[in-house]
1. As an exercise: FRET efficiency 1/(1 + (r/R0)^6) of positions 53 and 77 (r between Cβ atoms, R0 = 35 Å, to 0.05), calculated from one structure in 1, 2, equals 0.55. Which structure is it?
2. Could you figure out which one of 1, 2 the value 25 for relative contact order in percent (Cα under 8 Å, 6 or more apart) was computed from?
3. Computing helix-only ellipticity at 222 nm (-39500 (n - 2.57) for each DSSP H run of 4 or more, over all residues; to 500) gives 0 for which of 1, 2?
4. Given a value of 22, 21, 17 for semi-axes √(5λ) of the Cα gyration tensor in Å, calculated from one of 1, 2, which structure does it belong to?
5. Out of 1, 2, choose the structure whose coordinates give mean count of other Cβ atoms within 10 Å over residues 29-36 equal to 22.9 when calculated.
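Bear in mind these aren't lab numbers, they're just calculated from the coordinates by the rules spelled out. Please read these numbers as outputs of a predicted model, since none were measured by experiment. Cβ atoms are built from the backbone, for glycine too; each structure is taken alone.
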Structure 1
Amino acid sequence: MRRTRRSKSAGTDPYADYLVYDSFTDTNGVLLANHTSEKGGPWTDATSTWTIQSNTCLATNTSESEKYAFITAAANIDMSYTMDVGAGGLSESGLCYRYASGTQFWVVYLHGGEDKVKLLKRVGGDWTNVGEAAQAVTAGTPILVRVTVDGDDLHTVYCNGVQKVQVTDNYSNTATTVALRVYFNGENTIVDSLTVAAL
């Protein structure tokens, strides 16, 4: 399910077009903070929530609290990854971008309990639902999610190649961190094939 980009310098560096490229290939049980991406990093995960399992990134959060893992990218990005929210069902799991702090960022997440994909921004600790759309979320069926945000602050969210949400908003448009996020019974959330390229 990986979306690939043709690199002008593929003969010497297959990851030259990316800021972050992580297939999460590693030994089972390795903490994400100790894992090395093909491109970008290191990851920062102070909570030890994320580990490598079967060459994917598995969330082990079982509490009703937010858990994050961070990696540096850019403010204007083309980001792609697969996500399986797992059997937890109610998990609000996804990826953040333009992350400046715990109270200033964007997040796109899949909600198994509602069968939706949602785009939210967090402003001073308050959540604003900027857009959402129907998206079947089934345990064991990974969904290819793509998010683009450009220099005109146009945010577009796709699931399995279909555009779901689009909005223009310049909030937090200088922040360059991307973050994995899991919340509420997200112990089975799996992320794989993460790529981030600059726009």
Structure 2
Amino acid sequence: MPSPLGHILAGTAVYLTGTRRGSRSGLILSVTLLGSILPDCDFLPGILIGDLRTFHHGVSHSLALAVLFGLLIFFFSPRREKDIALRAAILAASAYASHVILDLVSVNPGTRGVPMLWPLSAQQYGLELHLLGYFHYSDRGIWSVIRWDNVSALSRELVVIGSLVLLLLWRERRSTQRLAAHIPEVPHNKSDKLIGVL
């Protein structure tokens, strides 16, 4: 199971993949990052009964809820700019789905998978690809994740998922530089036009 940092990095990768520099907005970034961590809010009811794991990896870790989250974002987004509302909904649902998929492919030993196909099936799916480290936590509370034995898992997440984010940023910068190299400078006033002619 990835840490919140790993999920936020994955949400960042979804955001960078689904937007371009000129089409970004705070709304899109906010709902994408929210979608990347929202499935793990299923531990909150467990706080009331003293067992954080009771509801964790429940129906909130399904693709159906990813779609539902996207629809909610679309319907509650400002209607002034429909293209931003649609893009926000798609990226929010994609980030939510990225969380479910990351949890699907990084099941810790002794833990259950995720009900990815709920409500069609309650079966929990999971496998361990050993891409990310083993992230430790306990029922002592949300702060139980702050421990030295999680440093290795966090480091692996930074290398694996963080590298993807850096690659996307590098690709964007490179394409911006290429575009700038092919656009001729437009003179701003008459003296610039004269100098351009000479």
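1. On the way: 1: 0.85; 2: 0.55.
Derived from 2, not from the others.
2. Computing relative contact order in percent (Cα under 8 Å, 6 or more apart) on every structure in 1, 2 gives 25 only for 2.
3. Values: 1: 0; 2: -18500.
Structure 1 accounts for this read-out.
4. Details: 1: 22, 21, 17; 2: 41, 21, 14.
It traces back to 1.
5. 2
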